[in-house]
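What follows draws every value from the coordinates through simple rules; no lab data is involved. Please read all numbers here as calculations on a predicted model, not as lab measurements. Cβ atoms are built from the backbone, for glycine too; each structure is taken alone.
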Structure P
Amino acid sequence: MHCAVYIMTNKANTVLYTGVTSGLVGRVWQHKQKLVEGFTKKYNINKLIYYEITESIASAIAREKQIKGWTRAKKIALIETMNPEWRDLSDEF
C-alpha cells in the first residue's frame, strides 16, 4: 500500500507540521476542516507544502521520523526542492 509523508504549515508559513498517512487527499481535507484535534488545529495548520509517496507504511514512518529530527533550515531546503513558492499543493487535488 502506498503512503505519504507530508509537511503542512499555517498561512504565515511560521509553523511546520510533518505527518504520515495512507490517504493524503482525505487527511489534508481533515486538517483544513479542523477535524484533527491537537497541534494542527491549535496552530491553524491548513496548507500542504510538501509531500512524498512511499511504498509502505513502515518506510513512511521511518521517513517521517527522519524529517522530524531535522533542523528547520533543513526542512525548508527540502520543501523548496518541490515547492519554492510555498504554494498550497492541495489546490492541485
Structure Q
Amino acid sequence: MQRLLWHLIVGTRGGINRARILLLLKDRPYNANSLAEELGLDYKTARHHLRVLRKNDLVMVSKEEHSTLYFLTPTMLRLWEDFEGIWKKIGKK
C-alpha cells in the first residue's frame, strides 16, 4: 500500500493536491465544494481528485439528503504514518 501512496502523491500529476485533500480530511469531513474553496481549486478538479482517492480506497463518502461528505477510510487511517513520511520526504510540512 505504501507504493500506492507514493504513486498517487509523487508519481502522478495532481498528487500534491490529493495529499492536501487527505491532510484536510484527517481533521474533519468536508464536502467537495468546501474542499475546493479551502484549497483554492476548481470544483471539478477537487471532484476528480476525490474520485481517484475513492477508487483507491483512501476516501469514502457519506451521502445525506443535500450533501455528500468525504472521510478518510480505515485503510487510509492505518497508512497515515506512511503518508506523513512521504509528505516529509517530498519537502512538505
Structure R
Amino acid sequence: MPQTSLRVEILGHEYPLRVDEADEAFTREVAAYVDERMQSFRNDVPGVSDMTHAVLSALAIAEELHLAWGELERLRSAVSADVETLTTHLDTALAE
C-alpha cells in the first residue's frame, strides 16, 4: 500500500509521520485526540513538564483502552451466549 508523509501537531510541536495513504485521515484523528487529551492535562495540571502531561495522558488513554477491551469482551460473551441460546431454540424447533 502506498505511504504518505504527514505532519501532526501535539502540544504545539510538529511530528513527521509516514503512514499508509488509506490511514491518513485516521492518523490525523488519533493525533488530534492525543493533542486534545494532552492539552486538557496541561490545563488541569499547570506548572509541570510536557513529559508529565504526556505520561498522564498516556495513562488516561490506556485506561480508556482497557475499559473498552473489557466492554468488548463482555459484549462478545453476551453475543456468544445469545447465539448458543438461539441455536438451542432453533435445534428444538427443527426437531419437532
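Work out distance in nm of label points 7 Å out along Cα→Cβ at positions 3 and 59 for each of structures P, Q, R, then name the structure with the largest result.
Largest calculated value belongs to R.
One of P, Q, R was used to compute helix-only ellipticity at 222 nm (-39500 (n - 2.57) for each DSSP H run of 4 or more, over all residues; to 500), and the answer was -25500. Which one was it?
It must be structure R, since only it matches.
A value of 21, 14, 11 was computed for semi-axes √(5λ) of the Cα gyration tensor in Å; which of P, Q, R is the source structure?
Working through the options, I get structure Q.
Taking relative contact order in percent (Cα under 8 Å, 6 or more apart) for each of P, Q, R, which is largest?
P
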